[in-house]
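**Student:** So, here come the structures, one by one.
A short reminder: the numbers here are calculations on the coordinates, not readings from a lab. Everything quoted here is computed from the prediction, not taken from an experiment. Cβ atoms are built from the backbone, for glycine too; each structure is taken alone.
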Structure P
Amino acid sequence: MAARLILNADDFGLTCGINRAIGELNEVGAITSATLMANGVAFDDAVAVAHAHPALGVGCHIVLTDGVPVSHPDSVPSLLGADSRSFRPSLVDFVRALLLGQIREVEIAREALAQIEKLRSAGIAVTHIDTHKHTHLFPAVTRPLLEVCERVGIHAIRNPFEPAWSLALDHGSGLRRAAIRLIGNLRPRFEAQPQIRNGSVRTTDGTVAISATGDLTAGTLAHVLSALPGTGTYELCCHPGYNDRDLDRVTTRLRTHRDVEREALLTQIAHTRSRNDAPELIDYRGVYAAR
């Protein structure tokens with residue numbers, strides 16, 4: 001089987017400019033999938049964009065850090081920061097609390113379910129889940145999320161680990177690549193989860209360009225796409241958008257680079273589609289359609 005590639009845009013629902021970019025890219029075949037933030041300030045606009053683009057696969061971008069919960073705060077206290085109303089403001093804070101055993105898996109499951117149900121109540125057929133800042137790298141997050149997927153009939157989850165061939169391209173900073181390699185030691189525990197082993201929740205062979213986040217230029221994207229193996233199923237994680245006034249109002253480290261990624265996808269995916277050895281471009285429905 002020829003290689004298959006999911007082109008997934010994260011942060012759907014964060015701003016209207018991000019939503020507009022995702023819709024435009026899907027129309028020209030440069031994005032096949034997006035993950036929607038249930039607590040995004042532009043959630044309603046994203047739902048409208050999703051309904052206007054039925055070819056776009058829409059997953060749930062589970063947010064457990066940076067933002068406010070969909071659940072009532074009193075029902076998920078271990079997920080909250082010092083103000084007892086919003087999530088911990090940084091990934092470092094979240095991971096520290098997770099490793100200290102301060103976060104309850106039952107509350108992760110409760111909040112994930114609330115976010116998924118918010119999408120479904122808006123008429124979104126959720127294709128898969130992933131997590132903001134890849135928090136499901138950690139088994140204590142993976143476990144409850146997979147249990148929720150199995151319970152509500154979601155059949156796919158992002159593989160949050162970057163494959164060795166993609167890391168070897170040396171994109172992004174050396175420090176970021178070293179951290180991704182270190183975290184890669186958790187991959188066997190992800191693959192050992194019962195839902196992954198028995199195929200009730202499917203995943204890919206890895207997610208490419210995680211190390212290139214913030215560095216996904218046209219040249220970087222071309223390098224990734226040319227290095228894609230001839231077989232296997234992979235996801236390209238990207239963050240296109242418009243750097244506008246709405247983006248200035250939200251917390252994100254990716255600002256001007258969202259324009260760069262949008263332009264890179266427009267040029268490089270069109271070029272890739274024209275190749276004789278082009279991968280099949282799918283969304284997560286293609287991962288589990290042959291179950």
Structure Q
Amino acid sequence: MSHRVQSFLWTAWVALLALGLAGPVAAEEEADPGPFSRFSGSAGVDFTNAYIFRGIVQEDQGFIAQPWAELDYNLYSSETGFIRDVTIGAGVWNSFHDEETLASSSPTWLYETDWYPVVYLTLPAGFSLTTIYYFYTSPNDAFSTVQELNLKLKWDDSEALGRFAMAPWVNLAIETHRTSFGPNEGAGVQMGVEPTLWSFEHDRYPVTFTFPMELGLSVDDYYEDATGSENTFGYFTWGVKASVPLAFIPKELGAWSFGVAAKGYVFSSDLANAANDGDDLQYQVVGSLGVAF
């Protein structure tokens with residue numbers, strides 16, 4: 001991805017923010033709840049049989065735990081205008097492998113730690129735009145640090161479509177320093193939906209089943225092989241996910257939830273040969289424990 005294109009994306013993003021904040025301001029609140037009320041956060045841990053990053057299999061053996069945490073601060077809220085909410089934050093994500101994947105230094109079990117600043121924009125009609133700048137690092141020196149800009153557009157269509165909502169999203173990933181796959185920095189796009197299959201209503205423990213699907217494509221040099229050739233198609237994944245709130249935990253300790261997902265992956269020939277031992281199919285099971293506050 002050229003520096004000219006990257007500069008254009010950043011300029012467009014700043015212009016969008018300025019345009020949105022120039023709209024009507026929010027009505028004054030009856031009382032100021034104080035600066036700390038604008039903070040929010042979340043944390044959790046995933047346990048999985050395979051770590052797969054956008055179709056690139058990182059590890060599919062042994063014990064894999066992936067804890068993460070994020071702290072956010074709300075800068076702006078309005079009931080009118082093009083931009084309804086602006087929230088900034090920062091987070092960290094880790095992947096621990098007892099197989100000591102590709103380790104060449106200590107801590108050998110810590111394969112990856114990702115740091116990121118994030119900006120959330122809430123738009124009208126259920127749309128939102130999330131901008132994240134990732135620093136993909138490897139404490140055990142399995143790989144060199146990769147940097148990547150992500151622009152993710154989501155639509156919460158539950159109000160418009162009700163029980164037929166699809167929750168569509170699309171993400172543009174632009175590598176800005178080094179690459180996660182192949183010799184050249186590139187750009188890829190991921191898109192998906194997550195319709196609700198079934199909900200079990202309960203006063204304290206409602207269970208929701210969804211059907212997440214995701215398609216990963218290369219825009220330019222995102223999945224290229226050593227010779228520079230690549231397929232536009234990268235991967236497709238589908239599965240079933242169940243989630244339930246953990247209402248037995250006191251509310252003072254945050255809103256806890258538990259989820260489990262089973263997924264199947266189909267890879268392009270390039271990814272199958274270079275990152276999955278020639279197999280074009282892979283399954284994944286993920287258990288998740290999280291809290292929001």
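**Student:** Looking at structures P, Q, which one was FRET efficiency 1/(1 + (r/R0)^6) of positions 78 and 182 (r between Cβ atoms, R0 = 25 Å, to 0.05) calculated from, given that it came out as 0.45?
**Tutor:** Working: P: 0.45; Q: 0.05.
The read-out comes from structure P.
**Student:** Identify the structure, out of P, Q, from whose coordinates helix-only ellipticity at 222 nm (-39500 (n - 2.57) for each DSSP H run of 4 or more, over all residues; to 500) was calculated to give -3000.
**Tutor:** On the way: P: -12000; Q: -3000.
Only one of P, Q returns -3000 for helix-only ellipticity at 222 nm (-39500 (n - 2.57) for each DSSP H run of 4 or more, over all residues; to 500), namely Q.
**Student:** Also, I was wondering about something else. Taking Rg and Dmax of the Cα atoms in Å from the coordinates of each of P, Q, which one would give 17.7, 55? List each step's numbers first, then the result.
**Tutor:** Numbers: P: 17.7, 55; Q: 20.3, 64.
For Rg and Dmax of the Cα atoms in Å, the value 17.7, 55 is produced by structure P.
**Student:** Assuming 13 is relative contact order in percent (Cα under 8 Å, 6 or more apart) as calculated from a single structure, say which of P, Q it is.
**Tutor:** Values: P: 25; Q: 13.
Derived from the structure labelled Q.
**Student:** If mean count of other Cβ atoms within 10 Å over residues 158-165 computes to 11.4, which of P, Q did it come from?
**Tutor:** Values: P: 21.2; Q: 11.4.
Of the options listed, only Q reproduces it.
**Student:** Output the label of whichever structure in P, Q has the greatest value of distance in nm of label points 7 Å out along Cα→Cβ at positions 134 and 270.
**Tutor:** Values: P: 3.0; Q: 1.7.
Structure P comes out on top.
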